[in-house]
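Asker: Scrolling down, you'll hit the structures one after another.
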Structure 1
Amino acid sequence: MDRMLRVNELLKRELGQGLERLVCGRVNGLVTITEVKTAPDLRSAIVFVSVYGKDESKQHAMRVLHQERTELQKLIARNVKLKFTPKLEFRLDEHLAQADHILQVLEQLEQQDKAHGSES
């Protein structure tokens, strides 16, 4: 397995555990880390986060994550042995929301097809 892939997966797991402790209960909605992309020099990492909920919940979750960024970085420094502790940048990952929307549209189309088929 590629070294950067292992680092990304390790950070993803540690951040997920950190979210449970630091963010759970402060955010209305389900917050999930979908991907971590660490820079090759290990000095920074982009953390892609999916928030299941309304737009206000997503914005609030991103604010909370930004507020807790230093605590999450400290958690990584304690639990993950790397040359550097990456500075975290959180970005909203809309892929799951888009996939959910596509599934809803497909279900609606299927229901319409069934309704038109029963009329014939």
Structure 2
Amino acid sequence: MTSLKVPAALIAVYGLVALIGGTIGFVKAGSVASLIAGGGSGLILLVAAGLVAKKPESARVGLIIALVVSVLLIGRFASTLGKGVSPIAIVMITGGLVALVASAMALARARRA
């Protein structure tokens, strides 16, 4: 696979945002659901970023994991837009789209190589 530093970094940043967001939701509102969902998806994204950055053999798996988790997070936060636009939803949807596009482009590039 070609250089995957940028997709790995973008996935890792999105994972950190999800992880921190879940922790903040727990601390501010006592939401265990936020901690589990945000923390869990954040950790999964960080593992995916590690797979992408580590070895070419595991990069495809990491990119697919990042795609799936990003789509799920985008869907979860897009569903809240009917209640009004929140800064959290904007950050999570935008970050998810960035991770999604970076992962898809890296997968497409790998397929051509």
Structure 3
Amino acid sequence: MLAVIYLGVIPVVSADLAALTPFARIALAVTSIAPLALLMGMPFPLGLAATAAKAPRLVPWAWGINGCASVVSAVLATVLAMHVEFSNVVIGAVAIYAIAAWAFPVAREVTRVC
């Protein structure tokens, strides 16, 4: 949701931000990206902790899938941004995170069986 808000706010204020000093723009970029980075970074460690508690033999698989998804998603996001615009890539990422959040209770049931 925060990413979608950013998509609406950044184009409106970007002209005003261009007048800032480079240091101020860097500081603003870091502080505006930090909440998204925190929110996007939390699902994996939380899921890994839950997996380690319920099905420790799946932890190496989780690390492998995360590593593969990290590499593929970085390349795919760049290529998609060149073809369908960055804002559409962000909307797609939000949708994927929403699906993952919805599926997490299902994943807990699957690991209980394993």
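Any read-out appearing in this document is the output of simple, stated calculations on the displayed coordinates, not a laboratory observation. The structure displayed is predicted, hence computed values, not measured ones.
Asker: For which of 1, 2, 3 does P(r) over Cα pairs in 5 Å bins from 0, in percent, calculated from the coordinates, equal 2, 10, 19, 19, 14, 10, 7, 5, 4, 4, 3, 2, 1, 0? Write down the numbers at each step before the final one.
Answerer: Values: 1: 2, 10, 19, 19, 14, 10, 7, 5, 4, 4, 3, 2, 1, 0; 2: 2, 14, 23, 23, 16, 10, 6, 3, 1, 0; 3: 2, 9, 14, 19, 18, 14, 10, 7, 4, 2, 1, 0.
Traced to structure 1.
Asker: Using relative contact order in percent (Cα under 8 Å, 6 or more apart) for the comparison, can you identify which of 1, 2, 3 gives the largest number?
Answerer: Numbers: 1: 26; 2: 30; 3: 36.
With respect to relative contact order in percent (Cα under 8 Å, 6 or more apart), the highest-scoring structure among 1, 2, 3 is 3.
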